[in-house]
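A.B. asks: Below are structures written as structure tokens.
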Structure I
Amino acid sequence: MADNFGELVAIAQAIVAELYERLRRKLESRPQLKLGLAVLGISIGLLLAGKTAAWLFFAPSETSLGKVSGIVLLDGNPVSGATVEFTPDEGSTSYGITNGKGDYTLQYLPDRPGAVTGHHAVRITTYDWRTTEDGQKVEVLERIPVRYNRESTLTADVTSGSQTLNWELSSQ
């Protein structure tokens, strides 16, 4: 196998060398093509350098977040295991999961609590998949009406600082 691989490498090297030599001869006989390729290469390099510089020096260094927590109730009872999702008009979505008392706290990233400041569409769902001890997937059925998740019209405005946003949902 090594001999075959070595032969393949040698053939590939010969092909690349032949293509390089043909391109070099073509460029020597056509100086305008050579100049055009040089200008194109320099232009691409400058474009990439400019984009990198803009990203490094002008990108916002910190996303403005507001800390959000609250309680989710359905017909006056706390909802445990619900996912609370805040999707901003611009930026990344934040999520929180309710505990046994219905309390949640949003997370922007695993190590950054909060949500992007501004207007958000809000969805609350209990639909999920769980893995049993024997490795099987079990569907957890939705307990929250569809008007609060897939067809949600819930909204919230997140401001800097801390805020409590409670959700009193109705199954009716």
Structure II
Amino acid sequence: MRTSLKHTAHLLQRNQGLGREKGLVAIEFMMLFMLFFTLFYALVSYALVMLMQSAFVHAAEEGARAAIAVDRLAFANNLAYLSNGVDPKVRSVVGDALNWLPARPRDKVLGTGNSRVQLSMNGNQLTVSVVYSGYTADPLIPMLTFPIIGQIPKVPADLAGKAVIEL
């Protein structure tokens, strides 16, 4: 009988210890969950930023390539060639390349009639730029602030793609 009382007392002590361990497990889980969630969120956020950045570069390159297809001889002068031939063609191609973007960022990047696509001529060089200005103020997915780590993701203020081509 004496051994069974000792055994029962031992079991009670062990069960009381398990209650404390369950609390520790919950705290450890929460800490690890926060760490892994932060890593996952950062991975997805940075992947989205990189996707948009490379899409802007691709769209600018496609627009610059499209400028070559415009026949210079079909226009009376250089100004008509640029304003009536190159400009609408480049803006159209860039708009088509970024048509997959959701409406809000597409409007922010392209504007009405692709008016925000930036074109500039320096001699015979055409520069095509696509810019998402103020990305940190208006991101596609919200930025989170975590204790110790800070803001996730840390991205540049503007996302941009640029291409230069000789006409």
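Any read-out appearing in this document is the output of simple, stated calculations on the displayed coordinates, not a laboratory observation. Keep in mind that what you see is a predicted model, and the values were worked out from it rather than measured. Cβ atoms are built from the backbone, for glycine too; each structure is taken alone.
A.B. asks: helix-only ellipticity at 222 nm (-39500 (n - 2.57) for each DSSP H run of 4 or more, over all residues; to 500) computed as -18500: which structure among I, II?
C.D. replies: II
A.B. asks: Of structures I, II, which gives 0.65 when FRET efficiency 1/(1 + (r/R0)^6) of positions 62 and 102 (r between Cβ atoms, R0 = 35 Å, to 0.05) is computed from the coordinates?
C.D. replies: Of the options listed, only I reproduces it.
A.B. asks: Right, something else. For structures I, II, calculate relative contact order in percent (Cα under 8 Å, 6 or more apart) and state which one comes out highest.
C.D. replies: Result for relative contact order in percent (Cα under 8 Å, 6 or more apart) over I, II: largest is II.
A.B. asks: For which of the structures I, II does the calculation of Cα Rg over 2.2 N^0.38 Å return 1.85?
C.D. replies: The correct label is I.
A.B. asks: When distance in nm of label points 7 Å out along Cα→Cβ at positions 46 and 158 is compared over structures I, II, which one is greatest? Can you show the working numbers first?
C.D. replies: Numbers: I: 4.1; II: 2.4.
Of structures I, II, the maximum of distance in nm of label points 7 Å out along Cα→Cβ at positions 46 and 158 occurs in I.
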